[in-house]
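Enquirer: Below: a set of structures, written as structure tokens.
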Structure 1
Amino acid sequence: MRSRAFLIVLDSVGCGGAPDAADFGDEGANTVGHIAVECARGRAEEGRSGPLHLPTLDALGLGRAVELASGLRAPGLGAEPRGLWGAATEVSKGKDTPSGHWELAGVPVPWDWHYFARTVPAFAPELERRVCELAGTEGILGNCHAAGIPIMHDLGAEHLRSGWPICYTSADSVFQIAAHEEAFGLDRLYRLCADLAPLLHYMRVGRVIARPFVGSEAEGFARTGNRRDYAVAPPAPTLCDWVQQAGQKVHAVGKIGDIFSGRGINHVHKGSNDMSLLEHMEKLAARSEPGSLTFCNLVEFDSHFGHTRDVSGYARALERFDHWLAGFLDRLGSGDLAIITADHGNDPTAPGTDHTRERVPVLVHGAGAGEIGHCAMADVAASVAAHLGVPAQGPGRSFLP
């Protein structure tokens, strides 16, 4: 039976040590390392307790990857690795989702993204007018840098009263629009984002994101699983295209299909939360095609716990994933490859609410044990391609033995 590859991106689970972190205002950031330190000091006790407990990830080499990347010996992560491990450094000039994922898929970003100024308002009057024209409203709410969940709570009631969309940005190259699924309309929100995307893509804004929510002022507001990203298409064929062009199947789990604008994707598997995505992963472990690539993004580490600076929540999510991972790896065939990595950092102990520039761990199951050392993020794509017997077209080099 032809072997398969499973590439799992733990969104924002960085391991510190990026050589250019200071250029992004992120000197010293270390997502996994600092969570481990806080847990060991008893400062992450909400819904969990004690040192960070990640036996499966640590056995693959997570503790060693943190030390290699940053020099920090993370408390509780000291296992002797039984997997292939290393730390990858990004060369794209960003600490955002498209940059990280494209580079992991073999295509570093060749341009500088457009970022909105940290002013209020954040958007030029012409852009605000265009949003109003497309939305059919007299104005917009927000118009600032913000974290998505707090701004939804802060402006949700005013949104229901006025009907105006909530528009905001972050340190990423992104334009986000939050709106009530019922009062504003989900299809209307999607249409607004789709119609606005060409203008923003021309400006080199990486993504327009629809952020639907439900609820009321009395009961509170909550995001739904109907997020949709309208992303700039990658500038060159990615790992997904390489696999598809070779006649092999690509399964996109979570927001991977959106990140790659549907290119090189055969099947999309969506879910309302990370646990539902892990259920898709279990099904794919059981029945995905020989020679296929399953590419998964688990976003809640980032969206629920990184941006909200919730150390306990982040630790709980890591421990929950680690428990799941043990069973998942047992389901794989003897020739299958699994790589667990990340796209950037989002250190919940850092100031602010934005992503942090970090190296990312590269943990490999199914390729023996040993140290990869420092590698490029694009090397992940080259390694998956080598495993699947697919010609690599990017700058990366395989780290597989």
Structure 2
Amino acid sequence: MAHTLMPRSYELHDVGLKPDARYSVTLVMQIITMRPREEKRIKEGHLWVNKDDLSHDLDVPPGTLVRVSTFDGASMGTGFYNPLSKIAVRLLACEEEEAGTAFFVKRIGQAEALRQLVLPNEEGYRVVYGEADLLSGLIIDRYGDYLVMQMLSAGMDVRKQQIIEALLTVFPTCKGIVEKNMSQTRTREGLELVDGVVWGNVPERIQFMENGLKLEIDLTTGQKTGYFLDQKVNRAMVAKLAKGRTVLDCFCNVGGFALNAAAAGASMAIGIDSSALAVEAATRNAELNGLSNCTFEKANVFDLLRDHLAEDRAWDMIVLDPPSFAKHRGALRGALAGYAELNRTALKLLKPGGILVTSSCTQPVTEHDLMDILYRESARVRRRLRLIYRGAQAPDHPVLLAMPETQYLKFLVFEVAEA
């Protein structure tokens, strides 16, 4: 249920928190100026001001709220400044005079209202998706009465208590909040890597529902924020195509596509992941839902696909949902080669009339790149493909039009046409 939010005065003792000595309100906001002719991208709505865009530095602590000005004096808004980061200022898309609890209540409340509009009645979803919700460097996921947060920028990190206060206001039934701040993005911001429970009590495992399935995850030791919520809609699409088919789910994490396929009537669904903890969790999820047609194995996907090829095994459906192959453009060439090998081998293993589900979360790899790979590799192995579905990240991961960085997930489903 969406909450009606009314700003009020907040004090940290309201929720039992202690003030953070790193955070203080600056009475006179400092101004940082951009170099001449560097403001076009910012005027078009991008929220990152790079260090190279600025004419000078400021001697202030990381995370300080500053006003950004063009060289000729026009204000570009306010944002969090970090002299240690390549992204020097993360703009808030407005002229905020301070960014305390009331600010976060408003922004997180607006984000939650959007989720209730596009994905009502869900127990697991992304509440805040960083820049797309005009909260650069902040990720919040919800699993029922438990919240997981990532602070990927200094501006958010020094305001941890204010963010927690805001979350407890927007989600008054919250029982526990976990921080999962182990991303290497934090090291580039000069931040330490930390994780753990920051408020309330969080059990070893929590349960939530997705697509009619009961899922159990570990919020403290699981990957990322516990679960990959961005494939929610795409998993439902795979379920529609899975009935009566044998399904191989590669890079399955805690069950995802294999569980959805098995619940929809797949004759057999096998999930593969290199993480023993993920395989154990996926197996528990299959048992939790009484899915005897669903099993999981620990293996390297590339090696397993080659072994299946040598054994002349064939599948009705193969799902490829690998982790990111490149974090920056310098690694793009290797990423494209990896996707080519993965899809080429999968195509060889599919029966005529089979279904190839292929996905990429590598931000520098475009949908055009992935399409081009499938075009070339299908010709190489003499398989004719028909595109029957194209998807993207779920709507709780919205895309801010002025920031292509917020669009990362490509999802394509092909049928192997029978001659």
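Readers should treat all values here as calculations from the given coordinates under stated rules, not as data from a laboratory. Predicted, not measured: the structure shown is a model, and the values here were computed from it. Cβ atoms are built from the backbone, for glycine too; each structure is taken alone.
Enquirer: Taking distance in nm of label points 7 Å out along Cα→Cβ at positions 62 and 310 as the quantity of interest, name the structure among 1, 2 where it is greatest.
Expert: 2
Enquirer: If mean count of other Cβ atoms within 10 Å over residues 294-301 is computed to be 23.8, which of 1, 2 is the source? Each step should come with its number before you reach the end.
Expert: Working: 1: 23.8; 2: 17.9.
Computing mean count of other Cβ atoms within 10 Å over residues 294-301 on every structure in 1, 2 gives 23.8 only for 1.
Enquirer: Now for a different question. Of the structures labelled 1, 2, one was used to calculate mean count of other Cβ atoms within 10 Å over residues 150-157, giving 18.2. Name it.
Expert: Going through each structure in turn, the value belongs to 1.
Enquirer: One of 1, 2 was used to compute helix-only ellipticity at 222 nm (-39500 (n - 2.57) for each DSSP H run of 4 or more, over all residues; to 500), and the result was -10000. Which label is that? Could you put the intermediate results ahead of the total?
Expert: Numbers: 1: -10000; 2: -8000.
Only structure 1 yields this read-out.
Enquirer: To continue, here is another question. From 1, 2, which structure was relative contact order in percent (Cα under 8 Å, 6 or more apart) = 30 calculated on?
Expert: Structure of origin is 1.
Enquirer: Here's another thing I want to ask about it. As an exercise: Rg and Dmax of the Cα atoms in Å, calculated from one structure in 1, 2, equals 20.4, 61. Which structure is it?
Expert: 1
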